[in-house]
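Input: structures, listed below.
Computed from the coordinates by the stated procedures, all read-outs in this text should not be read as laboratory data. No experiment lies behind these values; they were computed from the predicted model shown. Cβ atoms are built from the backbone, for glycine too; each structure is taken alone.
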Structure I
Amino acid sequence: MCGICGTFAYRDRRPADPARIASITRVLTHRGPDDEGTFIDGELGFGHRRLSIIDLSSAGRQPMETADGRYCIVLNGEIYNYVELRAELAAKGARFASQSDTEVLLQLYAQEGPACLAKLNGMFAFAVWDRKTKTLFAARDRFGIKPFYWTDRDGVFAFASEIKALVQGGPRAALDRQGLADYLTFQFCLGEKTLFRDVRKLPPGHSLTVSLGKPPVVTQYWDLDFTVDPTHTEGFYQDRLRALLEDAMRIQLRSDVPVGAHLSGGLDSSVVTCLASSLADNPIHTFSGGFRDGPQYDETHYARMVAEQTHSIHHEVFPSARDFVDTLPRLIWQMDEPAAGPGLFPQFFVSQLASRNVKVVLGGQGGDELFGGYARYLVAYLEECIRGGIEGTQEDSNYVVTFESILPNLPQLASYKPMLRQFWQEGLFDAPAKRYFRLIDRSGDMRALFAASADDLADGYRPYDAYEAVFNEGDSRSYINRMTHFDLKTLLPALLQVEDRTSMAVSLESRVPILDHRIAELVAGMPPMIKYKGGRSKHIFRKVVEQLVPAKIVARKDKMGFPVPLNEWYRQGPVRDFVRDTLLSRNARERGLFHTNNVEALLDNERAYGRSVWGLLSLELWMQAYLDGPAAAH
């Protein structure tokens, strides 16, 4: 795990500035405190910060060049199948100077060029310079586990692992209005957009090429195919999924440093912990967190249940309201952009705890998006039951839903009455895109707080249009598949941004084995009635792991998702003062984005688990960190 950056003057070929490369690299020190390196070749400059995980020797240093000097690479991430790729290359005559996965990727690229991406199993963002053709090639992993941001200003292409490295020392940071419109609607940005004007992110599963005299060209190299193969039985899918889960864990346990696991007590992290423990040579360390503000904010007893079964060395942390006040401004700076939810706060403390004991940690990220773990999927399934009962099902037998099948699972919706109330009042027979939008749109709560609507903020840009284009991509007829497709393309990268920043802030490598692309491809091709059978969330996943984890974990219907007791904290003590001082500050008032009176009224009336105050607080702290002050653009 590392931090990478670089510049390329592709238009006028001005020499790369070593001081500029050094300053960008320095901002990324937290991503790689073990070593640093630079590479300059005329108009091209690379910088690298190293967190040593595989091949701890100096032979694994970056930037790394091929023996003939033609190619140079900087890599952030891990290529998990590097052992197999190395053997394949060696059989063709390749010789290696190190044991690192970086050299394997470099030699693979030298042989196959961009086509090498199809062979990679890993989390990665990398850039390769071809000295002969004066071409820069970059790519990001299939799900966006590792970040890659870039700018193109006056013919100079620049990239970095974090936005803060790109904006420091350069042109003044300015707000992207379309990005803000997305944030008000979803609490994350769609597509290439960020909240910074002129700063883009390379989308997951995409590559980028820049050549002399030619601006950047972005190309998609991978996407999920939801074409269903109805010929396989549920038993086939169970066997294949079990084998892939075990193999993904096996290759992701490869490391030359200690490995641990996040353990929340939920199904996904419990599966990861149990699998890792069964394959590891020694007891692993596990890390959990909670809050002492009530049982609804603490599931550490579930985590302990798994820790006891696996005989892990278990650690816990309980952040406080004072911790929230003391760390949140710094965390928002670390994030680069406002966070999708307050879960980044406890996640940071668990990562900090892990970093004191191990250098690599495994987590369960991705299970909800792949297998349908969110309550809104059950709402949608119920909706299809009702609509199908009235209209008759509009899909073939692979997608039929029935009331009888869903009834045992309805208690999961006990805590989602506001969502259900909206569902009953609006558009049961609307197009699927409109129905799902109502389940994820956050602009309703935010609308009264802003001086302009999300659409007006961006001069007519409509976040719904961008959402609908993603939702309707492909030809899947399944409502559930369209929902998971959208979440995998948009929500998941936002959550992975939190995963990356909270771990990298403490120089910890975070791996997410459930997001092995082979697992995702298998699940995408399953008939929806198998993976979400009877409205039972994660049906196929539960069947596969029910003998692996404690029965009480499989049977849980009280999923928490690491809730933060913000409602209690907003009303008293240091958090109340901090939130009011932030949102009612002179800067916030003079910026003119918020209706101050409505914001003040909200502070005492936020609904349980509401996200409006959080959305405003995260946004305002971000603007203070990046837009205010003498270097900010107004």
Structure II
Amino acid sequence: MIHYISNQTSIQSNRIKLSTIDDAVQYCKSKTVLGVDTETEGFDFTCKKMIMFQIGDNEQQFVIDTRCVSIEPLREILESEDIIKIFHNAKFDYKFIKRWGNICCKNIYDTFLTEKVLHCGKQDYGFSLAKVCKRYLNVDLDKEERNKFINLQGLPYTHNQIVYGAKDVTFLIQIREKQIPLLDLHKLVQVSELENRVVRVFSEIEYEGLNINKDKWVEMANKNQELAENMQITLDSSVAENNKLKQFIQPVQQDLFAPTLRKTNINWSSPKQVLEVFQTLIPKLEDVNGKNLYKHKYKFSIIKEYIRYKELTKLSNAYGSKFFKYVNSDNKVHTNFQQILDTGRVSSSSPNMQQIPSDNTFRNCFYAPEDWVFVSSDYSSQELNVIAYGSNDPVFLRALENGEDLHSVCAELVFQNEWIDNAESGCVYISHKQKCSCPKHKELRTKVKTINFGLAYGMGPNKLSDTLQISLQEAKDLIKKYFTAFPSIESFLNDLGEKGKRTGSIRTFPPFNRVRWFENWTAKMYNNRDNFMELGSIERASKNTPIQGSSADMTKLALYYIYNEIEKNYSDTVKIVMTVHDQIDTICKQEIAEEWKERMTELMEKAANVIIPNKLLKADTNISKTWEK
């Protein structure tokens, strides 16, 4: 039965009954599982309103016209830890319910996230409510009816709109019933519970947003624009100084008031013109995208200068005044998280906060309110700790346990005599196993550090060759040396690669055991050499997914622990405002900053110990007035 709650006094329908908000409360409070959905004016919760709220189960659904009826009486139900509330893409509904109902939903089950957990890695599978309804219930959703909620301007809801809203509630109940046995079958119950618990935290981060200092932001953008313009002058000079490029020197009509006269009329923002210049140096160069140019940047200084020019131009454009389109009506920036990527990691968009430059020039433009400060914590060498634990490598474990500089320890083992012979007087590595300033040690350490971190991303010799600007053979030799020094790591990674190729899936570490499926895999391809490219891709993904995914599981668990602690003991003094990879950012009242710093560190390390129980992974927590890396 559909119950409609509004200010209407009558309705012509045998399927719909006029009811009150108290009727909804009385029915819902006796249930243990409820479906919940909303209809809104638009996507921006800061200024667009929630215009309909639906709640119920298979037997009874309550459709509430929130333009005239408050959902406040449902607070006890929505905030109950004993009643499961089912959503599809809960973050969206959560923010509108909090903004326009001042209610924070608890004990959430998200059919969207659960479907992502069940079918992670299946890019073409489809996770929208329409796709999921079709897959499990063989129901085609009426998209036309959904679009009729736009621009209602106070008009009463039609019979079809009320029925449409009610059906969404029943669909959610039925989808969950289909998903639960599959979670058990694939041993994904724990990771599903993690994602459903932490969705509240991501919702709160999106809801809270970050304050931005627009003046400081524009100042940084202008500075990068000025640097980019100066880099054009540098590029012009490099053209003039290179005999092979003399043909590009042409008289240029100059602005008498321009601060600097240019030597060429090359438009460095035109890929076509730049390609013409660079093909004079590299005839086989096909384009000037970053991947193709990067391998040549140490051979030709002008290419290195051009790459820097492009970086500065991108910074001034992407992080100039155009960025302010992401500032909402509350004068804050609210990102949108994609909670589950193929590896289990998180991404963000509109804006992508993970791409904000980590040198702090732009991060420092995000500030804490008066009398508040940022308290931010991240893991020290999280992925290397995951590799150390997974491989049980004695060198990695001993270096981490003793607080030694891991990259230098690895470099000594890889390069042996070359490392020892290049130690300078007073080398702190020789005396204390710490990072030193010896020039040759720095070069060798960088090479090994590149491999160490590359392991988490499936780096092969081709990528290593491009990154270090060495020949492919040198890269292969370096990797061989590395694995000769660390056979347990090679064995660990090879086992992961073989497992993925053999089974078509790979999992993260216990206790969550998140699974990534390889959708193009078939049982027949394992021994078929014709599939070497696909198998190579599966092998690389199988090596890095457990590392990245276990790291992601850990950070999500830390988010859950931290938010629970805030809710129980710091609800008026601490807020969680951002997370990027292994870093979690909160703001807190200045007077409790030191206390919260200590507690936050404990919770970060508590989460780490669930996945890496050797207790070697530590968290580094800092206090600052602005957002920092």
Structure III
Amino acid sequence: MLCGVYNCAGGPARGLDVRNRLPRPGDGFEFARGPLVIAGDTSVTFGEVDGISCILEGKLHGAGNLARELALPTSTDARLIALAYQRLGAAALSRLRGRFSVVLWDEIRQQGLLSCDLLGMKSIFSWRGAGSLVFASELRDLLPVLPSTPGPDPTAITMWLGGKVCPIGHSLFEGVSRLGPGELIDLADHAVSTRSYWQPRYAGTMKAPRGDLAEGLREQLQRSTANRLSPEATGVVLSGGLDSSIVAALASRAVPSGASVRSYSAIFPGADYDESGKVNELTSALEIESAIFQIDPQGTLALAADYTKRSAMPLSGAAALVDILVLAQAAKDGCEVVLDGQTGDEVLGYSPFLVADRLSRGRLLAALSLTDRWPLGHPPTREQKLWFLKQCGVKGAAPYRLGQFVRSRHDWETLGPRWLLPSLRRRFVELDDMWSWKVGAAGPRWWRYLAATLVYGPHWEHRIDYLRHRAAAAGVVNESPLYDPDVIDYCLKLPPELAFDSDNLSRPLAREAMRGIIPDAVRMQREKAIFTPFCFDAITGADSAGIERLLTAPDAELAAYLDMEWMRQFLRTGRPESPSESRTWGSLVWRMAASEIWLRSLADPGFPDEMLTWPEIAGTSIRRSAASALAV
């Protein structure tokens, strides 16, 4: 926990009323220098060099490499950052790798900054008011320090309820901002300002044989994975899919002497989405211990209530039940760090807007060739190829302003989610911009889209926050080796056509990079497990009564945002006949239920605990399978 206040009006921060609300952990520390006061617990470390102080929550990756690059003495992470800041100023931040939130303060110059790691795996949340800036590394630590709990941010909650992305820089709370990737807050002259210190830049593509590029990708992934392993015990959440299999395989090759790597998986015997065969084949080939669990489709609401209580945020999806429960088992087995394959779809994926670049240069045959090699996992139909050519080719090539003009000519009442109240629906239509990647960066269209997706995409639906919170609840550290600045930088330099495969396989270069490391049955799989039927069974089965009570309550907080009659009708009569048709229905019902829990917790902080006492709320059910190679 890192939490603090900066006096923007001049004078020492100790005199501010908000200072008295800062947490005072008994075994933590307090840092006070003029206008800045910070409270921290045992997760925070401190380093100082010639009046430059560094308060750090988290850790660096490759600290020894940084010290060698800058010719700095080996030191603690906090002191090393202070030394780098002394040498390079804010430019030092772009040289740091890791998972951290950091405060730097120069006592002589009376200035400093707040920031986090390059991709924002940790974060800084902040609020300005009454002449001060209050900040914390987690929302749950920031909110109690504020004069009162803010209400929902109108922009963020509108987009959230509409099923779209939350704008970078926004939290779901009004007036509470969060730093995005490559951003910092300057503290100087009793003023604060947010600016970018890093963003991806187009630097052309690499020219090398395909095999060499695949080998280079494997080396980047291996280095990223090795940097994140625990010196004692590391767990890998393994689904059996390609991304988590890559992480498990590379972790098994880099495990430190005397340490252990174990996989943790859920299986669903008899279900179409069961991947136990792939899990068993992979762990046998890698010769790593595996723990396998069976999870019943129930307890999603109980989990959502607990998640909201712990994180002050709604739980993003019912499928989170699976990996939250599996991760908790890894923690019980003594794992200190848990890895996953999250963000692999983005980082190892492709840019569909390469077809727009081909069209804009008059290369029609090259564009048509891309539609044939579209990485869908199966050959595209004629209708799919026409859609791809129109949506990603013609519309992708159109100037941004032209698209905005055409969009402005539409009647907004025919657009946007029908369940939002009219005023919010209009605002949603104004904000919902799927073409924003076209502006704000230089480079080909394919690169602009890919850079936005790789760097910022995982933040849009608060996935990075979710990964951090699920781990904190279990008492472990979450690491996602695929979401790494150097891996992303490498992928953004790959020739984009390499992501289009004659066999229509997704992530073909990553598959090639893992040849001989992952069994072919796993490496060359075409289908990805979809947990929609599992979620459908939960929200229409054991958890349906709780959802019904929550969403049909006469005093539902969602009434301030939604057409409740439409929503209740949708809940009761819109249910599809089969789980395979339930993705839209299920995701909307879940989003409404999770949002209602969050909104009620704002009105009544005791609501999550009260809800857990309802007779309609089913508990979670997980049991270790006899197939596990790891003793209970």
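Assuming 2.5 is distance in nm of label points 7 Å out along Cα→Cβ at positions 83 and 283 as calculated from a single structure, say which of I, II, III it is.
On the way: I: 2.5; II: 7.7; III: 4.3.
Answer by label: I.
Of the structures labelled I, II, III, which one yields 6.5 when distance in nm of label points 7 Å out along Cα→Cβ at positions 51 and 267 is computed from its coordinates? Write out the running numbers ahead of the final one.
On the way: I: 2.9; II: 4.5; III: 6.5.
Answer for the origin of the read-out: III.
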